[in-house]
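Just so you know, all these numbers are worked out from the coordinates, no wet-lab data involved. Because the structure is predicted, anything quoted here is derived from the model rather than measured. Cβ atoms are built from the backbone, for glycine too; each structure is taken alone.
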Structure 1
Amino acid sequence: MGILKAKGVVYKPVDEVDLGPDSDEFYLRANVKAPRMAGLFVKVFTWFLESPIFGGILLYFLKRNNLIHKLVSFAELQESPLFVPLHPYQGIIENEVKCLEPDMSPPEKVQQAVDCLQSLEDIPKSPLSFQRWTILDYAKAYTSGETTPEMVADRFIASVHESSSRHLQMSFFINYNVEDILKQAKDQLLGMHKEVQSGCTKAARNPYNRTKITGGSSSGSAAVVAAGLCPVALGVDGGGSVRLPAALCGVIGLKPTFARVPHDGVLPINYTVGMVGILAATVEDALITYAAISGGLPSDHSGITVPEIGLPLLKSANYMSSDFKMAISRKWFNDCSDDIRECCSNAVAKLSEKYGWQTVEVTIPDIEVMRLAHYLTIGSECSDSIASYLENIVTAYTIEDDALTTGELDYINGAALVRYQIAGNFLGLPAVTVPIGYDRSGLPIGLQFIGKPWSESLLIHIASALQALCKSGYKKPEVFFDMLAC
């Protein structure tokens, strides 16, 4: 396609880009030009795309119509690209933070995190508001004898069975082993086992509305936390796959800085944009889990200096000083439906009124460019990671009747959902999403904060402050299971 090559955009060095509110950088909204496809149409489209005759032509026009050629493929960079989003430490000093020693074991780090929190007795609870059980609630119930791990395991197994029944069909799990669950409960140890969800299985349902989606590839983790089956779950955020399901299911989603959490045990399919993340019932649960799984850099990045792991002190309601500033890219912030915009604006206003925090107008350039470049990056990384297995793939089998109603490609709605997520992945920045309210149909709305590299403690502090303002309005999902019911 060399004869059809169009002139691409020229990107000037980052230091020359004006990030102020009056910047001449143009905000480009997502304008995906691709049909929605499902079932047989997906298979036919795939056949054409993989065809040696039609595939190249079809792919060329898809890329051209979606501005991939102009904005990415044929673009000119006036500085060297960053192939891995690993950021050196800039020496930023944070207040109200406890630093962890690098040689601490996970149990020791968890205890340090618990010491940063208010005790259960000091946390005010309103009988009128909905609250999920937390890690500390489980610990208290076990140590006091109110319940046992075996009793919780029995409730869990019964709840999973009910969630899979014909009238619910929540599809929370690929598979679960009753004997293994009971054995772990008896030993009172949580083992390391396979992740309970995968993009290759039936889609999980949203506990707030069973007809709605749950988000990205870690949607099973978000759904089980939202439905009360557990207080915390892990996921991998390659393109918002932790934060997006968390927002749609009304739970906390935390994506740490690139390389802050080791990738040990993670399937290496998106190694520059994918990061282990946390989906939790509360900010406190996210903090405890973050302390447990965070660690040092892998050996291949040993030349980079990173800060110690810091945990925010959340014992009091002193959420930082009043000179704290929140940066808002207004065009990006407003690029959503009216009810979501209103809910998010109200949440920001509450933070300003309650804590005296200021908002600063900024410009974040190339949002749409990052979305397109991210699709190319994550697609090529996933393809490369499974290339060695291609020789073992079998030929296509007959399409069964029920398969015609399964599977979907909807890049238009997909682009609308991920446009707030991609920057965090592509730039390797930490981010957290906090449930702040609901839209007109009762679906959760999450507000995301993106921080500087290695600023997880600051983000958790912000999330805790926002949670304190919004939790009285949290609503019980349509599908919910009480694991600590007496």
Structure 2
Amino acid sequence: MSTGKRALSGIVAAGVVLGVGELIAVPIGPNSSPLTAVGSSAVDNSPAPIREWAIDTFGTSDKLALFVGMAVVIGAIAAAAGIARKPIGAVVFAALGVVGVLAAVTRPDATALYAVPTIGGVIVGIVVLHALIGAAAPATEGMNRRSFLTLAAGAAVLGVVAGTAGRMLTSARAVTADRLGFMLPTPTPQPPIPAGADLKIDGLASYITPNDDFYRIDTALVVPRVASDTWSLRIHGMVDREIELTFADLAQRQAVEKTVTLTCVSNIVGGDLVGNATWIGYPLKDILEEAGISPDADMALSSSSDAFTAGTPLEVLLDGRDALLAVGMNGAPLPVEHGYPARLVVPGLYGYVSATKWVTDIEITRFDRATAYWTDRGWGALGPIKTASRIDTPRSGSSVPTGKTVIAGVAWDQHTGIDAVEVQVDEGNWVPATLSEEYSKDTWRQWTVELDLPSGQHAIRARATNSAGELQTNQTADTVPDGATGYPRISVTAT
């Protein structure tokens, strides 16, 4: 039997393992699938520099990149298993199964059943591996190249169909219909957004970020599926009384509408992991105060349905800012990938310490008693937003006509506000930009300036000043441990 056929046998058998595992995971839970379990463990245990490199390199496609990378590694190992002697190949598959089982049963929401998809997939995969190798063996009577290819194609189809069916069934039985039937509460309306808040310049990010364009960075390889009729929020810990809220309870409360800009701590200087949306929800301050907060508490440790945690400074939630238990986004129920049915929105903090999606639990505690997901992995505990700006147009590396050129972008410092933006060309003087009309100190502001660019290549930088009179720092810092800093810079060629 040729080495190529043996390698192909291993790869096809590995595909069957993953496909069958996905299908078996449907009634157990999406996080029990072998690929998801191993991927989630890789995310949780990767060193901070590797995670930041992945986000910087792949952006919101980081999860797809992870799955592709895993597929390449698994394919290489499976090919080697196919090339090896028959008993060794089975041992390699069994070893991969052990890794998958350990990854699955150690997930925060795992039960003993989480081991079943991997075990079932590996058993079927080993059977397929032996069948393929046997079909291609020269000594097998009645078997030829066509027989091997037919069996290999059939096994490959089995893996693809099983895997696709597993993913589709997981999605179909989830919360899509629940979200479509969800009735948003009628909020107390906020003041209308003035027309001057959006400069409507080509290439400039719109004032309100559409839901489909809003960045998504989280730890969930499979988006949690939580139905509104089973959702609840438990508030406990250092409180006078533990409370648990359902949507029936929330229906007795008055919802509010607030426009707030959110920013990811992984946003590089000049990056796009920031967005502005109008949220519908319930003031967190009112909810927390009903529980009776201990004066010794200083942290709200929020948890998602998939066990992600964020530690939020309690004083921020109680100081009167528009911190929300949000259920709507831009006039629609929260998209599933953005936290349906409920999430937290807190102006002035990076999302890793505040913007818990699929939130189900808030423990009132202290920073010296508890830690959260990202702080356990090297990020700062408090996560305050830093004054930042971005150049949207022209794009770096582009060519522009010689002469007057419109330069535009956005700037933000949530819960402090932006008072000024300046632009510099080729280390020259800083030129004030025109700002869009301010709507709220919790949202970004657009800015624009028209400058004369002579022929040649030019470096353009921007900087913002917040409403407290503090200038954006020009000191360069990485995203770890608490947000990147420095002036955004682009390069253009005037011709």
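One of 1, 2 was used to compute relative contact order in percent (Cα under 8 Å, 6 or more apart), and the answer was 24. Which one was it? Corresponding structure: 1.
By the measure distance in nm of label points 7 Å out along Cα→Cβ at positions 240 and 264, tell me the structure among 1, 2 with the highest figure.
Numbers: 1: 3.3; 2: 4.1.
The structure with the largest value is 2.
I have 0.90 for FRET efficiency 1/(1 + (r/R0)^6) of positions 80 and 360 (r between Cβ atoms, R0 = 41 Å, to 0.05), calculated from one of the structures 1, 2. Which structure is it? The value was obtained from structure 1.
Given a value of 3.9 for distance in nm of label points 7 Å out along Cα→Cβ at positions 8 and 312, calculated from one of 1, 2, which structure does it belong to? Matching structure: 1.
A value of 11 was derived for percent of Cα pairs over 46 Å apart; which structure in 1, 2 was it taken from? This value belongs to structure 1.
For the set 1, 2, ranking by distance in nm of label points 7 Å out along Cα→Cβ at positions 40 and 448 places 2 highest.
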